[in-house]
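What follows is a set of structures for review.
Just so it is clear, none of the values below were taken in a lab; they were calculated from the coordinates. These figures come from a predicted structure and were not determined experimentally. Cβ atoms are built from the backbone, for glycine too; each structure is taken alone.
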Structure I
Amino acid sequence: MLETIILLGAPGSGKGTIAEELTNVTEYIHVSTGDMLREAVKAEHEVGLKAKKYMDEGELVPDDVIMEIVRERLDRGPDEAHYMFDGFPRTIEQAQLLDAVLTRDGRGRVAHVFLLEVPEEVVVDRLEGRRVCRGCGAVYHVRNIPPEKEGVCDECGGELYQRKDDDKNTVLNRLDVFRKQAEELINYYDGQGVLRRIDALDREKTVQAILAVLNDSTETHDQD
């Protein structure tokens, strides 16, 4: 059976990084709505322009805009694939819409939702210190992953900048929005028996913990 997994967590909890690690060692196709939204904004697509004002303020992008992006991505296939969502869904309405889309298209079900738990002070530090290259999109951190030359990308020599949604005030607002939305979403998936809480402070241990759950699930299905 086709399975979908979801990485759920506050901004800065490491969802994107963990997803990249899992992509390298599993068959799951990584779908990042955040990346797709930023690409749409950069290309000035209609859906991107709709989303831009919300993203700049650290607010949630409306469900209909997010679902438009998700449907477009799934329609591009491949059909017989296991998907891994990062940063989606963010509301119970989005979760219900995703369930409906998966069922409608015969894409299986949401098998696991991994809640990545990280202390808030760590999240704020991760995001406030993050810098992104305007040229190639490489990501740095002013203390944890600094470039060789301050403000300059090691890869392409492009300018490093702080995204608007990584400004401290915006970060705090994003965390507040997440807290308000997350409780209902967590209860929704917990009620389905698919929620897994993961200590995500250490990247390597986080990946190993998720893989352990996935491997155990695979072995259980094989026995069935």
Structure II
Amino acid sequence: MDSHHPLKAVIFDCDGILVDTEPLHYEAFQAVLRPLGLGHDYAHYMEVYIGFDDRDAIREAFREAGRSLDDAALVELMRAKAGALLQIAARGVRSFPGVVSLVRELVEHGVPLAVASGALRHEIEIFMEALGLKDAFPLIVAADDVQRSKPDPETYRAALERVKAKLGDDSLDPRACIAIEDTPAGIQSARAAGLYVIAVTNSFPAEELKEADCVVDRLDRLNLSRLIQLIQE
């Protein structure tokens, strides 16, 4: 890519942006939580749990029930949920309109891409493989890589550091990089790290995503020229 290109990188969330995985995560969580009497319906999941990584979602289920949870039990439940998700994902995963075409256009024009997600690394890799996009995302920051989940900025700060290393540019302006998110927690994380944020209404209505710099209803509304225009504006 031309070093004078105004768009230096695009960093995608995974769940709810690249892949329609929230129903899969919900099913996997219920497989683990319901035997413990901690199950909940999908509406409650979408209201409370979306945007949490596995660690915080399990903690929240126990907190809501007023039950204690030690670290060893948390690790075991996370392992069980991950195993359930892999079995569910083996049946197939879905993307959203415009995702694959946008990613391929950005790759074709040499725009560095990264994933900054609350999902586990092996889950992200399985999803990307299923969509045929594994090679498009050499830079991944997953739940395994951080101590603090979104809305904390650690995930996006780590992704920015990897972009800087790839570009060999320690002075990279975060506002020359775009984050694409679908949750308020993700938007807060990316903004706190200094990125320009585009929100997509895949998971929340537009009024709940107003902290983003730009809100769209579908990723097929975007292409490289539009992303450059947004950065320049």
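Things to note:
- Comparing FRET efficiency 1/(1 + (r/R0)^6) of positions 12 and 60 (r between Cβ atoms, R0 = 25 Å, to 0.05) across structures I, II, the highest figure is found for I.
- Among candidates I, II, the computation of Rg and Dmax of the Cα atoms in Å, for residues 28-147 alone that gave 16.0, 47 used structure I.
- Top of I, II by distance in nm of label points 7 Å out along Cα→Cβ at positions 44 and 132, largest first: II
- Structure responsible for 21, 18, 10, with semi-axes √(5λ) of the Cα gyration tensor in Å, for residues 92-171 alone calculated and labels I, II on offer: II
- Of the structures I, II, the one that -13000 was derived from, the read-out being helix-only ellipticity at 222 nm (-39500 (n - 2.57) for each DSSP H run of 4 or more, over all residues; to 500): II
- Structures I, II, by FRET efficiency 1/(1 + (r/R0)^6) of positions 52 and 204 (r between Cβ atoms, R0 = 41 Å, to 0.05): label with the highest value: II
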